[in-house]
Structure 1
Amino acid sequence: MTRADDFPPLDPATAEAWAFFPHWDDKTYFVNVLGLEVEELRTDYARMTMPYAEQNLQAAGIIHGGAIATLIDTVVVPAIGSGLPQGSLWSTIELHTQYHRPLTGDAIAEGWIVKKGKSVVFTRAEVVDTDGRLIASGTATYMVKVAE
């Protein structure tokens with residue numbers, strides 16, 4: 001699975017700035033607890049991974065749906081943020097996740113912008129396992145306040 005070729009490359013400085021966004025400072029954020037890592041960035045597109053971790057399991061021995069939903073919500077963050085001026089703010093106003101099968105290992109997510117307005121951005125994401133099987137898909141809508 002990869003949609004990366006459908007999106008133009010980011011300029012190198014922006015790509016470098018966003019490559020480590022879960023680790024921008026010395027704080028531990030929720031995405032750090034889940035182990036999310038950026039794999040690839042392009043204009044309006046990102047791919048991230050969530051490695052298997054026992055702490056992300058639910059009682060039935062599969063990855064918790066909340067961890068997968070977080071991956072869907074997070075993979076689109078650099079796709080949105082890398083196209084905005086520094087100091088801009090954005091926040092999820094709607095998140096819809098569909099689960100297609102259980103996940104018992106590593107996850108790979110792709111997220112991309114579907115449509116951008118002046119104050120709202122619509123996104124889509126898909127999560128697959130390491131065999132390329134679709135685990136979950138979703139949409140997220142973000143409110144955006146562009147820095148002046």
Structure 2
Amino acid sequence: MMSKRLEETGLYDITEGKGVYAELMAYAAGLDLYFDELENLRREVFIDEADEKGLEMYERLISVCNVDNSLEGRRRSVMSALSITGKDFTLDGIRKILGIYNIEGEITENDRYIIINCMNELSESEEKAINEDIQRFAPLHTEICVFSTGAA
């Protein structure tokens with residue numbers, strides 16, 4: 001398109017092998033690099049399309065401890081974490097928070113405890129991280145106890 005308009009002016013001879021043609025091809029190669037970088041940046045910003053770099057950025061930003069390390073699991077985890085609000089301190093909110101970790105569990109409660117029996121196999125460090133994270137959203141008068149039986 002650009003070369004056609006330039007040719008129409010009669011000022012430039014844009015044929016292969018000429019200096020103007022070579023100069024325009026050099027500009028095009030440079031612009032292609034910028035375009036590729038912008039396209040990559042656009043993709044990494046949207047969680048649905050993000051790969052390693054974009055997901056790592058979101059995970060660091062919101063401190064996600066994820067049990068499912070697949071790309072889809074990591075995307076689900078980030079989306080769940082970003083959907084949590086200050087009003088998510090009910091049992092339904094706790095279930096929503098479990099979505100951050102891509103884990104399934106049975107939730108029971110009494111006056112003082114919310115007990116989550118996780119159906120996924122969790123390491124001790126994962127249990128600790130999840131307990132601490134969920135505690136941030138729990139009502140102040142309750143304690144969270146997450147443990148895993150691995151029974152799916």
Structure 3
Amino acid sequence: MATTGVRHLFVDTNVLVYATDANSPWQGAATSALEGWRRAGTQLCLSVQVLREYLAVVTRPAPGQTTPPDWTAILANLAAFRAQFLVLEDTGPVAEELARLAQQFAVRGRQIHDANLVAVMRRSGVRDLLTHNTADFTRFSALIQVHPLVLATPS
């Protein structure tokens with residue numbers, strides 16, 4: 001759900017994967033969220049890392065998959081992302097911020113990828129993140145505002 005007053009929103013890889021996967025149960029939520037944020041006047045952002053992760057995910061064969069990836073659609077999606085999103089660069093100062101975050105929050109292994117997204121956000125002045133993997137960013141809650149793709153429903 002879009003929140004008013006958010007000028008820039010960083011979009012995590014999983015949201016893009018869901019938005020472009022007709023078989024995903026979260027496709028509707030992802031496309032609605034992206035459109036809602038745009039309608040609210042929010043500039044959607046991503047990084048080169050997100051583009052790389054998107055490519056890695058959508059070209060990885062799913063269990064039992066027999067058809068090759070649809071490269072035409074994948075490349076068209078990448079071009080659309082570059083045109084519709086502000087692409088934030090992964091610079092030397094981002095690497096310094098990543099090292100600081102890794103030490104401060106005891107980030108290790110695969111968690112470095114999420115910490116790098118936070119480093120890019122911080123060095124670019126972006127405080128808000130849209131993701132379906134909210135737990136991955138809990139440790140950074142003092143630094144960024146996480147907006148869940150799908151809000152939990154009360155039981």
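Tell me which of 1, 2, 3 gives 23 when you compute relative contact order in percent (Cα under 8 Å, 6 or more apart). Only one of 1, 2, 3 returns 23 for relative contact order in percent (Cα under 8 Å, 6 or more apart), namely 1. One of 1, 2, 3 was used to compute FRET efficiency 1/(1 + (r/R0)^6) of positions 5 and 85 (r between Cβ atoms, R0 = 25 Å, to 0.05), and the answer was 0.00. Which one was it? Of the options listed, only 2 reproduces it. Suppose you compute semi-axes √(5λ) of the Cα gyration tensor in Å for every structure in 1, 2, 3: which one lands on 56, 14, 10? The value was obtained from structure 2.
Among candidates 1, 2, 3, the computation of distance in nm of label points 7 Å out along Cα→Cβ at positions 101 and 117 that gave 1.0 used structure 3. Consider the structures 1, 2, 3: one of them gives 4.2 for distance in nm of label points 7 Å out along Cα→Cβ at positions 13 and 53 as calculated from the coordinates. Say which. Of the structures listed, the value fits 2.
Suppose mean count of other Cβ atoms within 10 Å over residues 77-84 works out to 17.9; of 1, 2, 3, which structure was it derived from? Considering all the candidates, the number was obtained from 2.
The numbers here are math on the coordinates, done by the rules we state, and not lab data. Everything numeric in this text was worked out from a predicted model, so none of it was measured. Cβ atoms are built from the backbone, for glycine too; each structure is taken alone.
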